[in-house]
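The structures considered in this document are given below.
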Structure P
Amino acid sequence: MSALAPGTILQLMYLKERLVDVAPGRFIEVGPGTGEISNLLLKFGWGGVAYELESRTVERLKMRFSSSILDGRYEVKAEDYMTVHVDTSFGQCDLIISSMVMEHLDKELESTFMHRSTELLRPGGLLIGLVPASPTHWGIEDEIAGHCRRYTREDLQALAIDTHWEIRHLAGLTYPVSNILLPVSNFLVGRAEKSKMTLTDLEKTKASGIRSVRFKTRFPNAMSLVLNRYVLFPLHLTQKAFSSESNSLVLYFEATPQQVRN
């Protein structure tokens, strides 16, 4: 079993708890990366499509989810969610989800992302987002990944108001684990990926989904003995207890489009 980063495990544990009470339906995932969220949704009985810009990531996802693709439950498209034509003749989707995507968008594209999601969600549908947080913790990882910002709670609330959404749930995640590990993370990223600083913003964005930094994004399989949801469960309880902490390095939100009133 492959080992995931502790922060990733904690985020997935929180997401899993939030999905328990949501009836499965059709989803769109924007920027699936290695496919951990798609995998979780498929296990929960969802079906859907993932949009990914990087062709190498698309091929890896197609290999990982070959059986679900053959069953017609999952599709991976090497297309831009912001511009691709989505056929809604069979109905809109029930869930749109993105993890570590919105921070790559400039302000205009950020608004476009929200408006496009309004168009594609059925009434009562849900948008779930995970974004890097705490601007004071801006560092080399933001630079090499092509981030435009780290978010605050106020940023997300303002974006929701400006684009006619309502945030139903907002929580900080991975505190204090990610904060404690941040200096080590910055060192590992700087050593392994500093050359990415010369890439264009688009190239950085595409590369961000296929990173391979030992002990940051890639771990020996044997480490799954300690990097798993059972061992990290106490840290999951801790992140929930500190979900209002302003220094959390990840923000999780759930939002729905505001209802049009006559």
Structure Q
Amino acid sequence: MRITRQVISGLLISCFFVATLQAKKKPLTVAVGWNKPPYVISKNDSGFELDMVRDVFALMGYQITPIYVPYGRTHKMLQRGQVDAAMSLSTKSGVRIELLSRRYISYQNTAISLKRNNLDIQLIEDLAKYSVVGFQNAAKNLGGRYAQAVAKAPYYIELPDQTKQVGMLLQGNIIVAVMDINIFVHLSRQRTGENQLAVVDTHNIFPATDYSVGFTNTALKKAFDKALSQYQNSHNFLELVKDYEFNVIPPTRLPETPAPLL
């Protein structure tokens, strides 16, 4: 009886996806923060985060047009009605909570050191002992404890080009790099041709930052939440994770036998 339900459910889902893909997509404009590889790669309208949101909207029958703007402007465009939706919004963005989707992605900043240095970093305060390179505005975004710790560090610098963070760490010119783990994986692979996680230790001393999609109306938000759950329980989502070598931050739940997307 359980097998029959699975078969029927799979057929219904497949029929829904086929009908959705065959239907003419309705246009939708989405505000997207500027280039953040591998989350958003603006030069070719791709990236893990953008591809996922595009796929979810496709299930809803929409074809999105990304509008690239500085990150701080995305919520303003949404509030002014200049776009239909906006990506990468937190509960602190100023957008009303009822217009925010459930969490669709999390960024995980971490302290990264070379494995050969065998560092013991358990707390944010431990960073005060080492030379540290952070991303631009890290001291503002990561909270007071971080700002106080790096102010005591023997050397601290913030760089807008995160490729340089990776280079300084791998070349041994800096002891600790503070950056998102997926950005490190992507940029280190670009720089060296392969994933460099094997040569580093990651010290998870920062909480993950959850992001939602913001909408101009609650009906579209509720439809997105429903399609998001469906998508994250599909093979397409698993393939996306694999393609980008992505570290998905819990509590995303990946089923053992996800339903197929056609």
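Name the one structure among P, Q that relative contact order in percent (Cα under 8 Å, 6 or more apart) of 28 was derived from.
So the calculation was done on P.
Given a computed value of 3.5 for distance in nm of label points 7 Å out along Cα→Cβ at positions 45 and 245, which structure among P, Q does it belong to?
Traced to structure P.
From which structure (P, Q) was FRET efficiency 1/(1 + (r/R0)^6) of positions 37 and 221 (r between Cβ atoms, R0 = 30 Å, to 0.05) calculated, if the value obtained is 0.90?
P
Matching task: 1.11 is the computed value of Cα Rg over 2.2 N^0.38 Å. Pick the structure from P, Q.
Q
Computing volume of the Cα convex hull per residue in Å³, for residues 77-164 alone for each of P, Q, which one ends up highest?
Structure Q comes out on top.
Given a computed value of 14.0, 41 for Rg and Dmax of the Cα atoms in Å, for residues 117-180 alone, which structure among P, Q does it belong to?
Answer by label: P.
We did not get these values from a lab; they are worked out from the coordinates using the rules stated. All of these numbers come straight from a predicted model, not from anything done at the bench. Cβ atoms are built from the backbone, for glycine too; each structure is taken alone.
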